Structure P
């Protein structure tokens, strides 16, 4: 986390642990405000800049989605996979100051940059971790668009679109009135302060609840190499191209799409459990014949009405049988909820 930004947030009442904002002193009140207008630090995400005249082509050849043809005013979900098609990092790629920037889970940034850097070879590309330099926060909920427009003027008008407002990069996220902002501390500090008149500051898990409910997965260290892109619905949310050509794992991913049968996919669910489900926790189904369990939790967050909302990858057969349980065959039962996009 940017040290100046951290001091600013701490002075505003933020509770910070290991560079992550856990809350602002009122966990129950923040959770109750989850469906209202909220403001959240996003330092739990890492940001890596890929600079150089061959950066876009290099990333294009490494990732599951098209980077070469990506317009500067558009962001895209993306993935970095092993040769076996297992996801090493889920990304949002956006252009800032003419260079591709990669937003991913903060706990993956070191192994991600190290592995990706191994393949640069003679390419004219440099990778720089900006996680302690660039500030980022999210704004979402009723009134968010009007409040942000009053401060910055023109905003991106559709999901995944990007607008540069002086030193600030504004990304419109899927869903109603949801934005992600990146910029230097001197630009984002006064903006944050101005937005607090409309939005309530909350901890990162309240923000994660919105991502979960919108069906947007984040691969973390706990789920490293656990999923292929289609298991996370990447073909449904714009994180996967079948026209861009080769990348690590492309043959496996393409074979699953055109020749295989998808047996697991990502679902939105709710569970009433005594403790929070953790990313990577196993799911079970009494009727499952799989020796690997019925699925895994991708991410979870406390829900305002009690219990936890979660994204999980599960056997389609067990999900359709309404037979998924957390951590054991007789563990808390999952109730599936409708994602904001259809399976196709």
Structure Q
């Protein structure tokens, strides 16, 4: 089926040529065989993309060789190194490879990980909660945790662990970028990890009641926000030490104000401070008015010199091809220098969608 995608005479995404950086998110199920990787790289080359965001850490596991975290359960061949292979193929074709890692999200199944050294099994005390769980392990339904299980960003040991994971990955592979996803709290009510709270109280206050008696406690919110910012800052410093030319990017909530106040993800500050090279807002709404509103907020709160570091993220999975094309053109009109499409997997799995998308773009 995939081979049929390559019989077009013009690049499918010729409309992306207005952008300097044309990124394609590649979900991890493409990384399970050489054939699927070959087809993906060929597709990206033939259709005008120059950056691949390759998911190599999905749920606290690895699609690469590592001594720190378990290899994913979905790779059957123990000798196959998906990341090494995609780097070889992509670089030969002139494509940059960004290792896409899910940061705090580490599990989302009702069955516990098989690997005993998976962080879910090895460090349950690092898992964040919203304060309503009576127990986390081993059989809690992820429904009460929404998206799944997150590490507590403000736990004193979590940052050490993640930095070690990122350092190993960056040192061992000639990646062009490190792409951070789920670099946020799960939601505003999270942050109730017992050890993280205790650490905060011991180091900041003597009066525990005063800290948590008000759900809108400004200092507590700032503390949670600063914990994530500190990881981004330290990750950038690590990259400068280990692989200085490596781009640090992050997938972020598209509404800048909501990102900061609900998810404690102050990505405008990350750009302004130089901690982040690219921000990729996941502006996935099918509604063009909402899409435009998110961009208006960016324009109102972020000077142009920082907007030049934004690659606008557009989804395919939740909107029809014409709606997706409208978002591409709107991103061009509003003068973003880069764009990122989520995802390759939608294109390869839905041939009819692909054909409609191709026909909707103006050459």
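A value of -6000 for helix-only ellipticity at 222 nm (-39500 (n - 2.57) for each DSSP H run of 4 or more, over all residues; to 500), calculated from one of P, Q, originates in structure P. Which one of P, Q has mean count of other Cβ atoms within 10 Å over residues 54-61, as calculated from the coordinates, equal to 19.8? Source structure: P. Here mean projected area of the Cα convex hull in nm² was derived from just one of the structures P, Q, and that gives 16.6; the source is P.
Computing Rg and Dmax of the Cα atoms in Å, for residues 198-277 alone across structures P, Q gives 15.2, 47 for structure Q. Among candidates P, Q, the computation of distance in nm of label points 7 Å out along Cα→Cβ at positions 110 and 150 that gave 4.3 used structure P.
Quick note: the coordinates plus some simple rules give every number you see, no bench work behind them. Computed from a predicted structure; not experimentally measured. Cβ atoms are built from the backbone, for glycine too; each structure is taken alone.
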